[in-house]
Each structure stands twice: as C-alpha cells, then as structure tokens.
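Scrolling down, you'll hit the structures one after another.
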Structure I
Amino acid sequence: MLKARETISEHQNQAVYKIFVIIPYVYFLLILNRWIITPKGLASFGRLWQFYISYSDFGFLRRGLLGTILSKTRINAIITNEYIFAIVFVSIVGCVIAYLLYIFLCKSNFNRVSALAVALSPALLPHFGYAADNFDALAFVIASILILNITNIPVLVVGIAVGILMHEIFMFYVPILLAVLFLENRTSEKDAEGGETGNYRKNLVSAFAILVTCAVAYASLKIFGAKGVDQAEFEALMAGKTPIAMGKNAFWSGYFEIFSTLQENIEFSAEPLSRLLSLSAIKYILAPSLYLLLLLSVIYQWLRNRDILLLLMVVGASLAPLAISVVGADFLRWECMACNAALLAILALARRLQMQIPNPAAYAMIAFFLLAPFGSNPLERPLPVHQMIAEKFIPSLR
C-alpha cells in the first residue's frame, strides 16, 4: 500500500513538473516571436550567420561546427527565409531545454515549490528566447547533458569537444562540470564509509579527460583555424547565404566574431568594461546580480556545514562565466550564464544530496520570474521586455 501511494505521488509530481516547464517555454516562444509586434520585424532576432557558416567555405573556422552540420545535412535549406529558419531552430532547442529541465526536476525529487523556483528562472528559457542570436542555449543543452552523464567519459569527451568547436564560451561551463565531478567523488567517498564502493579513480580519469579535451579542442582552433580571410570576400559569400539578413546589423556576417584576435576582443570590450565598473552601472546589473546572489545563497546554505571545499569549488565555478567580460562586451549575457551554471549546480546537488530549496529562497526565486527575461546587450537594457512596454506607453522613456 505504501509503495502504491509513493508511485501515485511520483506520477503526480511528474505531471506537475511538466506543467512547470511548459509555462516558461510558452513565455520563451512569445519572446522569441516578438518580431510580430516590434518595428524591426524579423530583424529583431539579431545575428544568424552561425546557422550558415561552413568549413567548406574557408576551411576550419572558429565557431563553424554548427553551421557546417546544418549546411552539410542541408537542414538550413529546408526553409528559404533565414530568419524563419533560425526561429524554428531555436524553438526546437528551447523544447529540448524544457525537456532536460523536466528530467532534472524528476531526478532531483524536488518538492513543488523548489521545482517551480528552478523552472521559472529568468536566466533560462526567457533569456534564451530574447538572446537567441548566439550559441548560449546550445551550450546550456550540452552542459546539461554532460552533467546528467558526468561519469561517462566518452560522452564527456565528445560533448566538450563539440561545445568548444561550436563556441569557445563553452569552456566556461567546464569548471561547473569539474565541480559536479568533485561532488560525485566526495559523496562516493562518504558512501564508501557505509559499505559502498567509491568511484574516485574513475572520476579522476574523467577530470583528466575533461582538461585534455579542452586543451586539444582549443589548441586546434588556434593552430589550424583559418586566418587571413579577406573580409569583402567573406561578406560576399555570407550575403549569398543570408540575403535577407545582409547588413541588418553591424555583425550580420560573423566576420568579426570568427576572425577577431584576443587583443582585438580585449580592446573592443575595454570601454564597456570600464562603464561596468562605474557606479552608474549598478542600476543596470542590479536585478541579475541579486538573482545570482540568491542562487549562490542556496548553495551556501546547503554546503556551509557539510563541505567547505566543495562549497568553494561550486561558487567559484558558478562565477567563472563572469570572466568572459574581459573579452566580451555582453556582461548581462555572462551574468545569465553564471546564473545557469549555478542552477546546474543546484540541480546536481539536489539530486545527489536530496536537498530542497528553503522556502524563503524559493519564493524569492519565483518572484524574479516577474522580471524575465534578463537582457544581453546593450547594458542599458537589463529588462528588455519591461523597458519596451514602458517605452511604448511613456514616449519620454524612448
């Protein structure tokens, strides 16, 4: 009888979890399709060169793996309008994220308040719907799959290589992968005291495989990546592939993102970074910063009396994406990535340690959904949907 009740309760929770992930996915779709009501129309999507660039064009290119796969399989030719294709593609990626989130919630055994708090994160689906013109959603998908398979070395190696070849920012998810692997070690050691066998040696091999794969993938981009490609020739090729998007924004072709050097990226980010360090920037980063601190406070409450070393590793790994600000001007985007790294840590900790988010923190996390989505670029638009609505009804704010 007790087992039957537990089974019924489990099925009920799974049904509720499905509802919880559908809610932000619907909002994600609304934000993604903002082109219907915005003056920019389809161009509001942003850049879409990443869906069309290919190794066949100029050789082994940085950030060219996704476009190569889509081009070789002719998937990106199914829909002739490149903006519509991009929207459909990102819609599917969002559906995958919702499904992965559902799996995480089932494995975490969260109560309903904790599950809703995670599902309604303004840095997850709502943000990916707004900042859809980059690789961030795909990077999160790969990181999620790897955390679900954290002890599977072949999956780790392939996933990390794919992530870095799609975009180097994936390397900033690697610290959270190592922290979760360390979590597996620590809990395995404690389980071993109760009679179970730990996986210390296997996880040490996994950590080594992660680091070697990162080094090899990044080195291959630096050593074998195409260099010296003429900008006019490159843009002429991309204009043929994306005629509707041609010239719609300064980075429409992807030339700067693909061929810029580290020094050029640092110089390009210097002015936005200096503005970020001024007191006037506080009002722009306040909401996502408070949300990130809230997530870190949950991790702190769970680990402060349990494992200080693990606590330091998880917090440090969660903050790692903020370092991208030195070479990338989109600080709000990196804050969202840090929030998502912290959320992955919370989900991994909950699954392994059977923890629940304290109710005050959970309700605060749910309240932040009212601010969704967080912005990306420019810094002055931290709450883009709210600001757009306010500007529509209050002309002086435009």
Structure II
Amino acid sequence: MNIKQSFLLAIKSIVGNKLRSILTMLGIIIGVASVIILVGLIQGYSNNLTSSFSSLGTNRISVSITNLSSTRSVNEEDVEKFFEENTDLYSAYTPTVTLSGTLKYEDNTLTSSCTGVNELYRDIDQSVEVSLGRFLRYTDITTRQKVCVIGAYQVEELFDGTNPIGEYIKIAGTKFKVIGVIAETDEAQENSADDCVYIPYSTAIRLSGSKDVSSYSFSAADTSNMDAAVSALETMLYDKLGSENSYRVFNTSSLLDMLDSLMSTLTLVLVGIASISLLVGGIGIMNIMIVSVTERTREIGIRMSVGAKGRDILSQFLIEAATVSATGGIIGIFAGIGIAIPVGNLVGVPAAVSIQAITISFVVSVGIGIIFGFFPARSASKLNPIDALRYE
C-alpha cells in the first residue's frame, strides 16, 4: 500500500466515523484556532502601536526630568543654549508641558489633555499638519499668548464641524483664541492622533502653577547620529543635575525595539498557554488510534498474512493519525481567521494573521499527529500475524 492509498484510507475512516473524528480533532481545532486568534490580535495591536510610534518620527528623543533640587536644576534657558550649541546633532527641540481639564465652547464641553509646546514642535512630530489657520509662532511663546491649535475631534465635538478659527474656547476655565486646526488623520475620534490641543508652553507653565519644565522633546538631525545625540543630552543633564536618577532620555527607535521584544514575549507566553489544547488534542489522537488499532487487529493480521510488512502497517497508521490531525489543523486555521477578524474589528484592532503563523500552525498540527500517532502505529506494526488473525 503506497502513501496515496494510505491517505485515501485515512479520509475514508474520517468520513465513516464523523462524530468520533470531530471529537478527536476538537483539541487540535481549539488549539490551532486559539493560536491564530491570539497571534493575529497581538500582531494587529503591535502594528497599531508601531504605526503610532513611527508617526512621531524615528529621530525623536524625549527627555523627562524626574528630580529637581534647590541646588541642582536645569531650566528652559539651559536647554535652549544646549540646543543652539549642538545644531549639528539636533534639528529642533521643544519644552512640553501637559495639562488636563475641560474644554468649553458655549454649551458644549469636552474633557481633554492639552500640551504646551513651542513653534518648532511640528518639526519634531511630523504627523501634526495644520488644515485651517496656523500653528504657534515664536511671538506667541515669548509673549505668553492665550492662543490654541485644536484637533479635528475637538472641532467636531465643540463646534459641530464648523470653522472655529477666531472663536474662543475655555481651557480649564481660561479663555483661548483658536488660531489653527490639526488635519484629520483617520476618523475624528477620541484618543486618535487628531484629538489634541496645543498652546504656547510659556502659557501652559503659568496655567499649571509650576516654575519648571520637566519634559523636552528633540529631533535628531541625522538618525545615523542618534547615539551621539542621546549621549550628548545625557552628559548635559548629568552635569546639570549630578545624578543619573534625576532624568530619563529615550528615543522612538529604542521604544520600538522594546515594544517588539515585549510583544514577542507576550505572544510566546499566550501561544504556550493555548498550546495546552494542542497537547490535549494529541493525547486524544493517540487514544483514538489505540482504539482503532484494537478494532482493526484482524485486518492488520490479514494484511500481514498476504505480504504487508511492519513498515507498511506503521506508515498506514501514521498517515491516518497525521491526516486526522492535519484536518483538525485546517479547520482550526479557518475558524481562527473567522473569529479573529470580526473580534479585531469589534475592539478596534484589525487582526494581522500572517502566512507564517498559518504555516507554522499547520506544520505543528501535522507534527502532533505523527508524534502522538507513532506509539499506536508502532504497536500495530509489531503485532504477530497469527495472534492478530485469532483476535476476536
């Protein structure tokens, strides 16, 4: 009996015992479907985060000052001087001051965050495009103007989509004139890229009641000099603050690497948990194959008596086990894709089911059939033909 005949016999066995075959495959189906769903959703979420970070610019460097003392500090003037002395390393910089509060226009209110920046911010975050009006200017910063640039989401929520340029809104109870609108990136919705309000950082400092800026963003002039740009910042901050625990410097590239590592680890852990179902499915296949060998003992004896060798019996049962497992794997793949896509759309994370994940899942399912089917197949191949023919 050749491989084709063994395969056709396996298909006949599956079709002839539908309920038993489905129950045997169930563990494989659940395991493979779980892996496809988890990998698809995690990869989709990872792609979304990567896209969000990448939109900030791979040359972006962020500085967070965590500890200022009365004797050691760094202020805006220090950072501005540092920037002017290192224009070969940096193309732009901005202090960043984050506020949260209520935005109000007439009877419409909206809770949102507000970021104080300077006029160079758009050179750092290139996803910020002005569709109406203008962005902040140098004079807005130096004179602490109460002006703001709002996002498409705020325009939709506060102004019902009408032109807001020249209108006044209240931010945390203070009146600001709307001078610009950020272009819509996808759909105008809360927490999207265009859900933002920008005001002069000098005005934000006054509103926050703080005397010091604790966050800065830089744009490296050349990504090939990113290490030098980060090192220069760390040296300046250490000289000013005297302790590495007083500041943090990180760039988008390192965040992307960290994200990739985190997602890979999370994927391995969750896939490992889901693979328990594959193990259970493998045990189920082994049990059914043992039953099948017992039921077909006389058939095995007859085949051996007419010339079939042990390796022929071994290959027949191995192919049958692999076919059952592979069929379960295929059903699991389609079930996983069929569940992952609508679930991803429901939670706002488009599933990314890769060919690699599908291929690995299929190969693993076939491998499980071979591994767990080997013991019953070997037992069948070792039967004594005379004893097998006598079996009742």
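Each reported figure results from applying straightforward, stated rules to the coordinates on display, with no laboratory input. The structure presented is a predicted model; accordingly, all values stated were derived computationally and were not measured. Cβ atoms are built from the backbone, for glycine too; each structure is taken alone.
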Highest-scoring label, criterion being distance in nm of label points 7 Å out along Cα→Cβ at positions 65 and 113, among I, II | I
If we compute mean count of other Cβ atoms within 10 Å over residues 169-176 for structures I, II, which one ends up with the highest value?
-> I
Of the structures I, II, report the one carrying the highest value of relative contact order in percent (Cα under 8 Å, 6 or more apart).
-> II
Can you spot which of I, II the value 26, 58, 15, 1 was calculated from, given it is P(r) over Cα pairs in 20 Å bins from 0, in percent?
-> I
Calculated from one of I, II, helix-only ellipticity at 222 nm (-39500 (n - 2.57) for each DSSP H run of 4 or more, over all residues; to 500) reads -21500, and the structure in question is I
Any idea which of I, II comes out highest on distance in nm of label points 7 Å out along Cα→Cβ at positions 137 and 153?
-> I
